[in-house]
1. Taking distance in nm of label points 7 Å out along Cα→Cβ at positions 3 and 75 for each of I, II, which is largest?
2. Out of I, II, choose the structure whose coordinates give Rg/Rh (Cα atoms, Kirkwood Rh), for residues 51-122 alone equal to 1.04 when calculated.
3. Have a look at I, II and say which one yields 6, 24, 30, 23, 12, 5, 0 for P(r) over Cα pairs in 5 Å bins from 0, in percent, for residues 27-66 alone, as calculated.
4. semi-axes √(5λ) of the Cα gyration tensor in Å was computed and gave 25, 16, 14; which structure, I, II, did it come from?
5. A value of 26 was derived for relative contact order in percent (Cα under 8 Å, 6 or more apart); which structure in I, II was it taken from?
6. So FRET efficiency 1/(1 + (r/R0)^6) of positions 59 and 83 (r between Cβ atoms, R0 = 30 Å, to 0.05), computed for just one structure, reads 0.80; which one of I, II is that?
7. One of I, II was used to compute helix-only ellipticity at 222 nm (-39500 (n - 2.57) for each DSSP H run of 4 or more, over all residues; to 500), and the answer was -7500. Which one was it?
Structure I
Amino acid sequence: MQLFIFALFTLLIGFVGALQNVFNNAMKSFIGLWETTFFVHLSGAVVALIAMLFFGQGTFWQLEKAPWFAWLGGVCGVIIISGIVLSIPRLGVVGTVGLFVFGQLLLSVLIDQFGLFGVRQLPLTFMKASGLVLMGLGLWFFFRG
């Protein structure tokens, strides 16, 4: 049951991600790419600050103990937001999100397979590889159609 709840929660987060892509693309038409990227992170920082003040359990004083790669999430966010906003007018929302998710899955397979960045090692199975191949074929059909 707990797995089902987390799966449903993650699916709903995916819905929010699709909305975010469309909303950010709309904002870009009014204020520009880098201004949108900045605004998205600023508004997200305000929401995160409020959540941290009410629900935070950690401490900023532990930042120095974090590994170097843990500091790159914000950099990745800038690349993701600006890249998606640039891609939507050219590839459409479905094409952009499809390729974005496929790229995430491909790299995630390597991260899991080798236990990179301290995550638990999960080997690539035939079924997982088959799923990736089918997703790749689905994207190929999508862009051909």
Structure II
Amino acid sequence: MARFDTNLTAADDRELRVEFLTVCQSNFTAMDKVVSTCAFNVATGRIQVKPDFVMPDAISVNDPTVAMKHMLVTTPFLWGEQTTVDEQDRVTAFLQLVPIDDTEMEYARVHSPEKLTELLQANQVDILDINRPSAVA
């Protein structure tokens, strides 16, 4: 992913590139395709990547049978502070992909992706479970 131009720059004017991180239960075998879908959307310029946005249908186009349908793109919260790789000509930032359902996507649309991230963390949802109950009541 870091090979693809994001059209973003770091604070010091170096190119900013991204890599995606995610986690899931081992019995969900389509996650590699889901991450590839997200990467393809960025590589083709269809979506400009940044922290705190929702990538609609990233899961459902690969497996329509699971409860989670979309990916929330956020700064990593499972690994502590945001991980970056500094190179001479660019910075590569890691972004976490978090599976979310339709009601959570709507919550992010109404309140903001940042508020959804806070809600997921506050409720300590099991983001490994692709069929977990929604965090939105």
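1. When distance in nm of label points 7 Å out along Cα→Cβ at positions 3 and 75 is calculated for I, II, structure I comes out on top.
2. II
3. II
4. Working: I: 27, 25, 15; II: 25, 16, 14.
The structure behind it is II.
5. II
6. It was calculated from structure II.
7. On the way: I: -28500; II: -7500.
Label of the originating structure: II.
Rule-based calculations on the coordinates, nothing more; no lab input. Being a predicted model, the structure only gives us computed values, none of them experimental. Cβ atoms are built from the backbone, for glycine too; each structure is taken alone.
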